[in-house]
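Trainee: Below you'll find the structures, each written out as structure tokens.
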Structure 1
Amino acid sequence: MSVEKKSIQKVKNSKKSKKSNPSDFILIFCIMSLVCIGVVMVFSASIYTSSIEYNDQYYLFKKQLIFALIGTIAMIITSKIDYRLYQKYSRIIMGIAIVLLILVLFIGSEANGARRWFYIAGVSLQPSEVAKYAVIIFSAANMTKMKEEIRTFTKGFLPFVVLMAVICGLIYLQPNLSTALVMACIIIAMFFIGGGNLAYIFASGGLLVVAALAAMLLTGWRSNRLTSFLDPKADLAGVGWQTKQSKLALGSGGIFGQGLGNGKQKMFYLPEAQNDFIFAHIGEELGLIGTLLILALFLLLIWRGLRIALYAPDTFSSLISFGIIFMVAIQVIINVCVVTQLIPVTGMPLPFISAGGSSLIFLMAGMGILLNISKKTPISRR
């Protein structure tokens, strides 16, 4: 009888072990807090733009709210999909991303001289957002198979250089240098975490810096941005206007800000106040306290993501977790550095907060993947 009880208990324990743990609550709290803050701040920053350009002061607010709801649904769906399926279909996902990146160059919608989007039923789809996750999944799947071969040149380093050249090259042709650089950084970071040879990593990093400088210097409007960064007073009424107004917005906010809705820069003084420069708008209306709160939420989110990567159940899930959280971190760093004039102006939205459709939806879908992996992580190690 005791033997039967023991066998029954073993079966029960095995069933319990197969059950998923609850999702990481702190991660969910960070994501939803940032999204809610983003919806409110997009409304505040876009009220004048919406009124004049769309004859509806709630136009961009309603769009952002819809995107946030769709993103939340996408996050819930991806949080329920077993992450191992991405490993199985990594090549197909990568192939779809490359096809989309090629197609957008020919049949994509053009805006401000760039072809970066497909417009389907009034909703924009940016293939580069698909490519970010495709690169992370494909790289993680291949690194998992390589093991020690990742340290070699032909089987380890060279395939990732080719991948970086193809993906970044297609994105650069849109043209979209900032996203191409982010993509290259993601690939290099994952190669480093995956155990790649340090000499090759430093070499690829050096080549990336040289390529970025060459791309800026050889293109007129990009070189103007670099000149404006090096000498902010050179063209305050032209290229330097945006950074000047950004600093003015941050400075005028002080410690506690001018109050939600009371900012002045959104009255067409600061271009893209609801997009790439929304961090400056937050600084103006919510002050230093508001900006520090946003950065604290991002730091908490990044910490939780790294914890998930550290204690993930296998190599693939660890690599994919790191890739996703690194993608968020590098975008936050670039956006904040641009707004505070620490680096030249480049089109990089603030994750979860800047106005945008496909970027927010795909970002939240990526968070769903993290949540799915967190369910496989023992609660004691969170």
Structure 2
Amino acid sequence: MLTTIIAAVIVLGGLIFFHELGHFLVARALGMGVSTFSLGFGPKLLTWKHGKTEYALSLVPLGGYVALVGEYEDGDKTSELPDGFTPEECFSFRPAWQRLLVVAAGPVFNIILAWLLCWIMAYGWGMGLLLPHVGKVEAGSPAAVAGLLPGDTILRINGAPIQEWKEMADAINNSGGSPLQLMISRPRTAADGTVGVTNLSGVVSKDAQVLQVTVTPRLSVRKNIFREDEKAWLVGITASGNVRRVELGFFEAAREGLTQTGQLLDLTWKSIVKLVQRVIPADQVGGPIMIAQMVGQQAEQGLVGLLGLAALISINLGVLNLLPVPVLDGGQILFFLLEIIFRRPVPQVIQTWGMRFGVVLLAMLMIFATYNDIMRILRG
């Protein structure tokens, strides 16, 4: 329990703090005033001042906040600006495009943080490749008809070398049903009962036999990641689960981290769409309790899993904040875009009612997510 609490505070607090750091850095880069930048919420435990900005360490260590000068001020209320700040530093006096950049910086920094975490994982732990080792062959499938057996390793398809399971799966699915020439490595059982295998580096053992087989993919129905039926060309084999770790250089890891970040962005966006389409059941929506449980579980299993989960949560935080709901960053971005297009601010009454609607919507969503968390715990 203590591990879960500490890990959840560090992960969630760190992600929210990095979000606020984005707002802070872009605001300062544009010359906007920041009266307070706090690590944590609530009563201030420690404060120090650098320039015009007060930096604080607050009691509740979940994230932080940035107090932009004049963020909610009317243009005529310059007398209410904090001491030492000028109207030129006021957020509300700045052009709409500058305000848009400041607001968008938070979600963008969450995406950047996810990339940094993926980069760290790729550089520190390498890239895992699921090897093209056959774990199971379905009875009556094209693979079974061709004579493939559990333990076989796919070396080549139509002469092209195969290094990982995804390459093999893509080649089969893109075949259009045309016959494929497979070069496979098969364990050879010796007289003493020992078995030669293709090792995890993909090198064929001297005790393994290399065979050529022809397999014709069949158009079949399979489940995708969202449990939807989809048609694909398959041969009826499943992976053994063997993984090979490939060490990456510093810049190779950066590129791999970027690729993984893109995949997480795609998965997050598709998940939101599938939730709206009710493909993902509403009872799968989780709140802070479920997130804390997941963080605690990963913390107990090791650092790499915790970093991966933190990257996923950071992506979710960034994407959700970009949704056009007025109380979120995305809602403010929408208002600023409309101001840029029509050359005048969105009427204050619309902004006010939009904020109220956003607050109610988020409150309802939070209550619903927390209810799901509690019911999930009660059901065991």
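Bear in mind that the values in this text are calculations on the coordinates, not laboratory data. Keep in mind that this is a model prediction, so the values were computed, not measured. Cβ atoms are built from the backbone, for glycine too; each structure is taken alone.
Trainee: To test your reading of the models, identify which of 1, 2 gives 18 for relative contact order in percent (Cα under 8 Å, 6 or more apart) when calculated. Walk me through the numbers on the way to the answer.
Mentor: Values: 1: 27; 2: 18.
For relative contact order in percent (Cα under 8 Å, 6 or more apart), the value 18 is produced by structure 2.
Trainee: While we're on this one: Taking distance in nm of label points 7 Å out along Cα→Cβ at positions 83 and 219 for each of 1, 2, which is largest? Please list the in-between numbers first.
Mentor: Numbers: 1: 3.4; 2: 7.8.
When distance in nm of label points 7 Å out along Cα→Cβ at positions 83 and 219 is computed for each of 1, 2, structure 2 gives the biggest number.
Trainee: Among the shown structures 1, 2, from which was the value 1.3 of distance in nm of label points 7 Å out along Cα→Cβ at positions 227 and 243 calculated?
Mentor: 1
Trainee: A value of -0.72, -0.95, -1.16, -1.27 was computed for log10 I(q)/I(0) by the Debye sum over Cα atoms at q = 0.09, 0.11, 0.13, 0.14 Å⁻¹; which of 1, 2 is the source structure? Walk me through the numbers before you get to the answer.
Mentor: On the way: 1: -0.56, -0.82, -1.13, -1.30; 2: -0.72, -0.95, -1.16, -1.27.
Label of the source structure: 2.
Trainee: For helix-only ellipticity at 222 nm (-39500 (n - 2.57) for each DSSP H run of 4 or more, over all residues; to 500), the calculated result is -23500, so let me know which of 1, 2 that is. Working shown, then result.
Mentor: On the way: 1: -23500; 2: -16000.
The read-out comes from structure 1.
Trainee: Work out distance in nm of label points 7 Å out along Cα→Cβ at positions 163 and 275 for each of structures 1, 2, then name the structure with the largest result. Mind showing how you got there, number by number?
Mentor: Numbers: 1: 3.0; 2: 3.6.
Ranking 1, 2 on distance in nm of label points 7 Å out along Cα→Cβ at positions 163 and 275, first place is 2.
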